[in-house]
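Listed next: structures, encoded as structure tokens.
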Structure 1
Amino acid sequence: MSVAIALHVLAAAIWVGGMFFAYMAMRPAVGLVVDAPQRGALWCHTLTRFFRWVWVSIVLLLATGYWMIFAVFGGMAGAGWHIHVMQGLGIVMMLIFLHVYFVPFRRLKQAVANSDPQEGQRRVGQIRMLVGVNLILGLLVIVVGAGGRYLQ
């Protein structure tokens, strides 16, 4: 159980922490330092690397989460309300990520390959909005996961 919890928390920290860094630190800095035509390429390369880690995190979150639900709690009926909320919000986050990855991120890569900075910036804006939603959900999941069992 301790290995599963450690991997679960580590995966969540990588995903949510990466979104926090990208949204709260990198995004404002990029706007100040990088010329507009190059921003799309920078985000494309940055997100390519980050999204590899998000895929690993998703696999770990699902595997460890369901392992703990069935091995520790004896199934969904034995899991507390906070586990159900964490699972539900986590699945919503994963669906948002899948949309980001397969639609605007794919189009961002095409815009960068076609040297189309206007389209690239449009896609970066779309990704930024969806990552903002996912960041809020991720922070909420952390709060529920960390403190939910104590709220009876």
Structure 2
Amino acid sequence: MVKVYTSSVIDAPADRVWAAVRDFNALPQWHPAIRDSRIEGNHPSDKIGCIRNFNLRDGGNIRERLLALSDYDFSCTYSILESPMGVRDYIATLKLSPITDGNRTFAEWTAEFDCEPERAGALAQQVGQGVFQGGFDGLKRSLGRR
């Protein structure tokens, strides 16, 4: 099992960052790698079990299921159902914590998944830096104080 952990500090209050992140269909608004997204079956984007189907700017398509969403903990957990990455049993959690010093946000994004052993290092790098850090950088650009 591959485990990935990425963290960052976003120069915006946690409730403001959460407002952007909690919408399971809002990836294109803050993640630079996402071209478009839709929730299948016209379900609400905060309904546990809903499936987001999104396209990457490089042409790939990914389907993910929302497994948990907590406004109290500022966290969401999801699984990948289909992806061109070649991962299995992929579960990820994005969690935000308020930083009271400066009214900023500590953001953590974790994932666990299985894959072919020879691809583990490259996929961990792709997920940690490309997906997670790319998303944090997008949030910093769209929400950070200027």
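Bear in mind that the values in this text are calculations on the coordinates, not laboratory data. The model shown is predicted, which means the values in this text are computed figures rather than measured ones. Cβ atoms are built from the backbone, for glycine too; each structure is taken alone.
Computed over structures 1, 2, distance in nm of label points 7 Å out along Cα→Cβ at positions 73 and 97 reaches its largest value in 1.
Mean count of other Cβ atoms within 10 Å over residues 41-48 was computed and gave 17.5; which structure, 1, 2, did it come from? That value comes from structure 1. To which of 1, 2 does the computed value -1.07, -1.32, -1.44 (log10 I(q)/I(0) by the Debye sum over Cα atoms at q = 0.18, 0.20, 0.21 Å⁻¹) belong? Computing log10 I(q)/I(0) by the Debye sum over Cα atoms at q = 0.18, 0.20, 0.21 Å⁻¹ on every structure in 1, 2 gives -1.07, -1.32, -1.44 only for 2. Computing helix-only ellipticity at 222 nm (-39500 (n - 2.57) for each DSSP H run of 4 or more, over all residues; to 500) across structures 1, 2 gives -5000 for structure 2.
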